[in-house]
1. Where does the value 0.25 come from, among 1, 2, when FRET efficiency 1/(1 + (r/R0)^6) of positions 116 and 164 (r between Cβ atoms, R0 = 25 Å, to 0.05) is the thing being computed?
2. Quick one: FRET efficiency 1/(1 + (r/R0)^6) of positions 196 and 284 (r between Cβ atoms, R0 = 35 Å, to 0.05) came out at 0.50 when computed from one of 1, 2, so which one is it?
3. Taking distance in nm of label points 7 Å out along Cα→Cβ at positions 36 and 212 as the criterion, which structure among 1, 2 has the greatest value?
4. Suppose you compute semi-axes √(5λ) of the Cα gyration tensor in Å for every structure in 1, 2: which one lands on 38, 22, 20?
Structure 1
């Protein structure tokens, strides 16, 4: 992509109404735009990152047997009254239609929709298990929408729901989901910093599990067990401060961001909707459910909180908007520009995603600053002093080296 074609521009100063590093850098670098508190537009560069994250998640959900669907955001009050959550769900956006006078909610989650939906297709034990997921925007009336993409009023979530004939089958799938989540967080570059974390199971079960990524920007406090390599959320740690898995009392306190969670719902949302199946003997039984969520906006914001320096963002290769950022520092030199164009075309033919800074109204210094701010993994510089070669430098390294075209393509 030619950078001169981008309608977005970088900003030198951080917006004054944003405290979070992820929001400051993503806005300055032209990845997102703030519409209002907790609501952001994904701009071209930001959407490319979002799609990379989305596809990593989708791949793992499909590997888990998940079938992708897309459920409505507009949900009727009647669905929520059946579970008793119309009045108790604190962050539910509620409104009344001007025409039908029917009350609706904007979906913050989809248990009230998925359960009756699957009731139209599950009748017998032969129909189980089933797994359905979606990647869709959610709406929550957060009291304090802050921290940029880490806490929004409108955001995207992947929610997977599993349906089983008994708890034993759900437990097996639950363990598979844990491993799948590990793969996702490893793939986006957060594997070494993300811990499976014991949390409250609420009315569902003794425990649920969160996936918490260590960062000073985190709103949660977790306690890490170095023996088990798991963590415990502050809300359930108790006075004894002990690991629920091994009994270790020497736990390390850290700040973290919750980037995913999984719950054993059991019959919490099958019973209200009469979601049953007939077993081998013809007896009716409640379907057992599990749910598994990942917030895509929050995951993107967390990556920026973890991977940045004083100059800007440092994207992991797997989610970067482009793999290479090609800078032509001699746009008025026809020979150099022809060489830069040739390199750009060669990289594209080789399947390398490239952002080509061909702008002729920007100084070399400004191009370097923009490259550091945007944070693409490899910076490629073509200039008069390079002597027909390309200077290549990784964003997270200081040392650059000169290579020819063949070596460049081999590296990338």
Structure 2
């Protein structure tokens, strides 16, 4: 079985899945077609991978003939985001009757009311609707993706759960939890990401202020760069939190992982504009107890509220604060949630399982069977979950950054 994944470029979030596919076994021949070089901004953030050291990577812009032949002849092709650079080739493959997948985040993140645009509907018709009766499936990279595509009546009965599958390398839950009642150590909290409005890093500092007022002992590290950095530093100074809160600036991915390994609680405060949020996977695998926004794409797939973390649903600070304070009132939950989070990633939401379920599904199709979705996790059926509505979009700076 020859499987080809086509996307803009390979990065550290996609690499574990691609390696799992490449190492799957003799029955699977895997290729990744990179259609463009990575932007310098992403390279500077530590996202780059030396694709020339990966034998399964084919650079479309250097070997166009080979790449196009793979797209045409492979038994299975997955199309991720390709920046519109190969639309004609995609259309030819998706119309061919051969098994293909679209891998997509939300198409209406800024509000589902935008689907009413006539121009947008015509584009979505050509890109998605015309394949509704062909063997083209949608891999939903986020919990609200199915809702967006349901609006335009595309991929009926063919929408499956998917995501990003980073791997921190943590293979056992062995954290020595601090901050328990009577412990001489503070609870250690971590926030990591770009310091931009949609990710609401200010929630972490506001919560730290109230935790201090309540007499709780904690440390908070904020990792990231962005336009909100100075504002956060001013908040730390104004709230007199300099002895407990550090705004550390940007760090390479490996350094962020090390910080997660040392943290007890991870704060994930992104709003509905966050398509996935791979730090959620990473923090869970590192055994952190998460307090996470249910509006972000990964959270409804990965976290069961009250079992493998705490989820606040409406994006409001007050809801976030209430969930976080629960961990300080009952610190024994930190270890419980952290262990459940670790097992969720290592047993279910990981690259090897995603690869195995994809290969199984494709194998059933190629044998002439009606392929069955997985029972749970990657490749399971993606239900339609109501996305944040129009009123919610009026409460935020409703633009992607």
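Just so it is clear, none of the values below were taken in a lab; they were calculated from the coordinates. Everything numeric in this text was worked out from a predicted model, so none of it was measured. Cβ atoms are built from the backbone, for glycine too; each structure is taken alone.
1. Numbers: 1: 0.90; 2: 0.25.
Label of the originating structure: 2.
2. Details: 1: 0.50; 2: 0.95.
Traced to structure 1.
3. Values: 1: 3.3; 2: 4.4.
That would be structure 2.
4. Details: 1: 45, 24, 22; 2: 38, 22, 20.
The correct label is 2.
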